[in-house]
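These notes open a run of structures that come right after.
What follows is calculated from the coordinates using simple rules that are stated; it is not laboratory data. Predicted model only: the values in this text are computed from it and were never measured. Cβ atoms are built from the backbone, for glycine too; each structure is taken alone.
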Structure P
């Protein structure tokens with residue numbers, strides 16, 4: 001993004017100058033460029049960046065000398081003014097929409113407001129130490145903080161509801177690309193609740209299957225249909241946390257991380273390094289983050305927040321924000337109590353293992369099919385059965401003779417090989433299903449319509465090509481197919 005500002009505007013928002021020796025400033029700027037591999041394109045650009053860096057450096061030194069309960073440090077944003085930083089990393093255009101949307105009475109997927117129940121609450125909790133928070137990620141120069149905030153609470157609460165699985169990283173890029181109809185604007189901003197609304201209806205892929213590119217791209221609908229780890233309606237809705245109520249927020253955190261919005265355009269936030277950030281930083285919400293816990297450090301109570309600017313920012317990617325004033329009242333530092341929300345999963349989410357939504361495949365059995373030599377299988381692998389499917393298998397839907405069938409179909413190998421069939425099954429595993437005909441790319445069990453090659457229990461040999469059929473599970477079909485002459489009939 002190319003931005004143009006006047007020199008005065010570039011330096012606005014930074015505190016009064018703090019005296020630092022010129023040699024120290026020169027050396028600090030040289031080290032900054034070396035550390036981050038920066039080579040400015042023109043002498044004019046270099047001079048401008050050095051001027052901004054020096055003012056930021058002086059601000060950092062002044063704050064650190066005042067004995068506050070937090071420290072600042074030079075980071076990758078040190079040659080950016082507050083205005084440039086906010087324009088590149090935050091979502092100013094969504095400030096009013098944050099407020100308006102959060103106050104709406106009835107919204108799709110909205111399950112209500114979490115009010116404090118009055119029950120006693122523990123003094124601290126930290127989900128980042130309880131295997132419910134993924135690694136710190138980096139949104140880059142895309143205003144997608146809202147997507148990282150949303151995936152953070154989805155990741156944490158999915159793990160808490162589903163502890164038998166490894167911690168899953170969900171796809172921010174899918175939300176950036178695909179949730180525009182819900183109201184999000186990709187790299188130009190969005191809302192966590194809009195993201196939850198999208199996931200309710202469409203599901204969500206993992207980071208591995210739908211990787212992050214930090215730019216707006218067309219929605220990869222085929223990937224979503226084939227690879228979605230969360231299915232439509234696995235997330236049943238979302239809950240907003242009672243605004244400006246610290247006890248309600250603490251209670252909401254007892255069940256998992258919470259997506260929150262804050263104001264993050266102040267220099268002390270930009271250069272935060274460690275400790276508990278205190279003082280007024282405003283409540284004009286412009287940044288989505290993940291609230292993972294709360295506690296107390298050296299007498300100062302804090303909220304623990306996971307950011308999305310990489311692990312080199314802040315305290316290994318986290319920031320602590322003041323939670324309570326000296327008189328015991330709530331401190332709404334950076335507006336953190338204004339807009340908290342979290343998703344809710346269906347109650348039986350931990351019983352489902354299917355990683356993908358139903359996918360339409362076609363049978364592509366060649367007319368000159370030759371069956372492979374029968375090899376006795378001792379495999380107990382979970383392929384070639386009815387859904388739910390094991391991870392890696394496609395939940396295939398296949399239409400034959402005006403009826404719909406389904407199958408857990410593994411992908412074909414590079415040489416069109418297929419995973420072994422279950423032990424004791426006569427039918428032969430072959431690469432005969434296709435997502436893009438005529439080339440086969442998924443496996444199924446080939447059976448004989450006359451019953452010579454029988455299917456596994458619970459599966460039906462559905463005629464497909466001459467004497468050959470495919471072992472499939474019926475979807476809403478009560479009659480069984482058989483071959484009579486050249487006809488396929490149901491009786």
Structure Q
């Protein structure tokens with residue numbers, strides 16, 4: 001019931017072919033089983049081999065690509081780096097050619113370009129250096145000219161072809177009484193004032209190319225005094241004849257004009273003194289003879305003759321005094337200046353007025369330290385006496401009354417030392433009515449007088465004495481009232 005009861009063995013004889021085939025099948029089966037065992041290791045070997053070959057191919061291809069790329073990009077990078085160096089100003093930078101192909105030719109062209117740039121840069125540097133040197137020389141020359149123009153007393157104004165003021169020096173600003181802001185302004189506006197119209201006409205003629213070489217004298221009013229300018233305008237032309245602008249030049253010739261006038265008046269004074277003095281003595285003698293002759297006449301005739309002859313003699317004496325002033329003005333001797341004490345000269349001169357005018361106070365404000373001044377003592381004493389006499393007369397003389405502001409009539413004599421300008425100042429001021437601005441310049445001219453019987457020579461002689469001492473005299477206001485004469489003498 002399910003168990004084996006025995007074994008049956010059956011056998012048969014096979015042919016040799018079948019046996020051979022059976023053995024081959026068994027061997028094949030055995031080989032198959034062995035291959036089944038080696039299948040996975042072989043697959044791993046072959047896969048590894050294929051992977052290694054693939055990786056080798058990829059690495060080789062990559063290296064070859066990089067190598068070829070490097071052969072192409074290295075010269076490009078070198079050119080780019082060289083261009084940056086050149087751009088940074090390193091014109092001596094060069095690239096060593098590594099190949100003799102097209103890139104090598106490009107590198108050689110780059111090096112040649114850099115060399116030409118370096119040569120051009122050196123030429124440019126030399127040109128720039130030469131230009132800077134020329135500009136420096138021009139700047140030095142310009143500064144020198146500007147310094148000269150600023151220091152000279154001649155007024156200089158340069159104008160553009162369209163009439164605009166391009167430069168104007170300090171002397172021109174001072175003489176014309178205008179501001180430096182006029183630079184760049186049209187000349188028609190700069191010279192628009194009525195007193196500057198003669199200068200405007202000169203400028204217009206110069207801009208139009210019609211300027212005459214001869215100068216022109218122009219009178220201007222400045223601060224209550226008249227100044228005289230000798231002006232000339234010149235047209236600036238290029239080599240081709242084109243007008244490039246104009247230059248206006250003018251000098252203050254007021255001292256020269258004043259000297260000429262004084263010289264003319266001196267000649268007049270000399271002639272007047274000669275022509276008037278000659279008949280004065282006969283007239284006086286005739287009047288005295290008439291007085292003696294009619295001394296025994298009847299009363300009405302005697303008194304009339306006495307009155308007339310007395311008047312004649314008095315007027316003759318007055319004319320003689322006037323003639324003496326004329327003669328002194330015409331033949332004033334040159335000063336004999338010696339180092340002197342100006343304060344001492346003033347004290348001696350002012351001592352003459354002690355007790356004469358009790359209502360007029362003469363104050364002294366003399367500098368404690370005053371260096372010696374080269375003076376002709378007699379002439380300077382005359383200057384002081386003349387100025388003090390004028391101040392006393394302006395205050396009313398013996399009839400001097402308190403001033404409108406309630407103050408006492410007062411004359412102040414002051415001395416100052418100005419070491420910066422190496423001058424000693426003598427100031428004579430009063431609190432009288434003062435001098436009108438319109439009369440201040442005329443005040444020093446011969447024969448101009450505000451006094452009823454003045455000769456008009458006193459202040460003219462004062463100015464001449466001061467001028468011959470190398471000094472100057474000016475008149476102005478004495479705030480709040482009166483006049484102020486300021487004399488400057490070198491010391």
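Suppose helix-only ellipticity at 222 nm (-39500 (n - 2.57) for each DSSP H run of 4 or more, over all residues; to 500) works out to -18500; of P, Q, which structure was it derived from?
This figure was derived from Q.
Please state which of the structures P, Q yields 5.6 when distance in nm of label points 7 Å out along Cα→Cβ at positions 83 and 347 is computed from it.
Attributed to the structure labelled P.
So if we calculate distance in nm of label points 7 Å out along Cα→Cβ at positions 131 and 171 for every structure here (P, Q), which label has the highest result?
Max of distance in nm of label points 7 Å out along Cα→Cβ at positions 131 and 171: Q.
Hey, distance in nm of label points 7 Å out along Cα→Cβ at positions 203 and 299 derived from one of P, Q reads 8.2; which structure?
The value was obtained from structure Q.
Volume of the Cα convex hull per residue in Å³ was computed and gave 188; which structure, P, Q, did it come from?
Comparing all candidates, it corresponds to P.
As an exercise: relative contact order in percent (Cα under 8 Å, 6 or more apart), calculated from one structure in P, Q, equals 12. Which structure is it?
Considering all the candidates, the number was obtained from P.
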